[in-house]
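The numbers here are math on the coordinates, done by the rules we state, and not lab data. Keep in mind the model is a prediction, meaning the values are calculated, not measured. Cβ atoms are built from the backbone, for glycine too; each structure is taken alone.
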Structure P
Amino acid sequence: MSLILNLETATKNCSVSLAENGKIIALKELNELGYSHAENLHPFIAEVLKVSNKEFSELDAVAISKGPGSYTGLRIGVSAAKGLCFALETPLISVDTLQSLAMQVNIENGVIVPMLDARRMEVYSSVFDSNHSQIRNIQAEILTEDSFLEFLEKGKVYFVGDGVLKTKEIINHPNAVFIDDKLPSANEMAQLSYVKYKKSDTENVAYFEPFYLKDFVTGNKPKN
């Protein structure tokens, strides 16, 4: 028996789930225009435990969506996860944000491209087959009309995530399928974190850092 708390804060969706043996028993999430993680993450954690009649002491692990994604969102989520792991002396599990997003798409043929919006015409993306196995590594790339052409020429390509909005303005191919209004969620994290838990695939709590993919860049400071 395993009880795992899953935290997803890589995008504007603040999402928390509690799962037993990979099955969701409670889920709380909020997707707003702005980022509400600092205000909502800890109350959401308390709520999923309360509605499940579980205590913090019963947790077998805490799982965190490791990125790529929002710098601030990832920092908030990882800090919360580390704090819980230190306090409860429980293992920390990291879950690939894009793989979790890809899990929202179920297909028999073709490939899945989970993508998160980055700066300007850039996206963070990866490619998964119909079994949700990664077949191309995560990249930060500037979109062009030839992006993902090697996959589009072979069959259907299902694009999912908040990077879809600008992708469908650029890529015009009969094999492109755009799935709107999807963000990474702690719902899909449950199965992935359970697989890692069974293999004792955990992180060093003291040294774990989010997978930013790119360095954080601030805006230009105004001149005096």
Structure Q
Amino acid sequence: MVLAGGSGVRMGAGMNKAYLPLAGRRLISWSLRAFAEVAEVGVLLLVTRPADHELVTTTLAAELPGVEVELADGGGTRQESELAALRHLAPRIADGTVDAVLLHDAARPLVSHELITAVLREARDHGGAMPGLPADDLATVGADGRLSGALAHAIRAQTPQGFRAAPLLAAYEQAARDGFDGTDTASCMERYSGLPVRWVPGEQRNFKITFPHDLTVAEHLVGH
């Protein structure tokens, strides 16, 4: 799933930043197309705000013709949005059609096919996976590729984060019952699931568009 519920306040955009233009296409188009072009990805789900429905419809028609994208309305927080999307997928999770779920920020438009594939395969093989970059020169990763304790704080997490679907849905439903709101998907899974979360090397290009300068950098990268 691609999450596109940001407000764009820090961008000073006056609109949801997921729909800002980058080299002739909106940010969500870059993210969605990257996932659509990975053969192992089945369902492509965009989590959006009701207020953006018209913009979503026009963007998909103009920039992703022929690409099947399902829509789910998000909630007031990131975790509520992710839960709404998981409930949208729940029947297919129950029957095994959807065995793993990747959750990605639309504001990371330059994610590669290779990173998507690596996270998906690790999630399927081990239960959970997330990409990240060392936060400093002292950061190291265990030989088994797992993140835990202080090591997790030495990694700058990226998306997509991937997990086996059934445990992910169960963890989010329990979190909702408990009123727990985690900082990201991995924090919720760490609290409510015994699945190991493995570290996958992230990519410098897979940065998040947060400030106007980030968009300028992204424009430069896609032009070269």
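Consider the structures P, Q: one of them gives -8000 for helix-only ellipticity at 222 nm (-39500 (n - 2.57) for each DSSP H run of 4 or more, over all residues; to 500) as calculated from the coordinates. Say which. This value belongs to structure P.
From which structure (P, Q) was FRET efficiency 1/(1 + (r/R0)^6) of positions 62 and 190 (r between Cβ atoms, R0 = 35 Å, to 0.05) calculated, if the value obtained is 0.30? Matching structure: Q.
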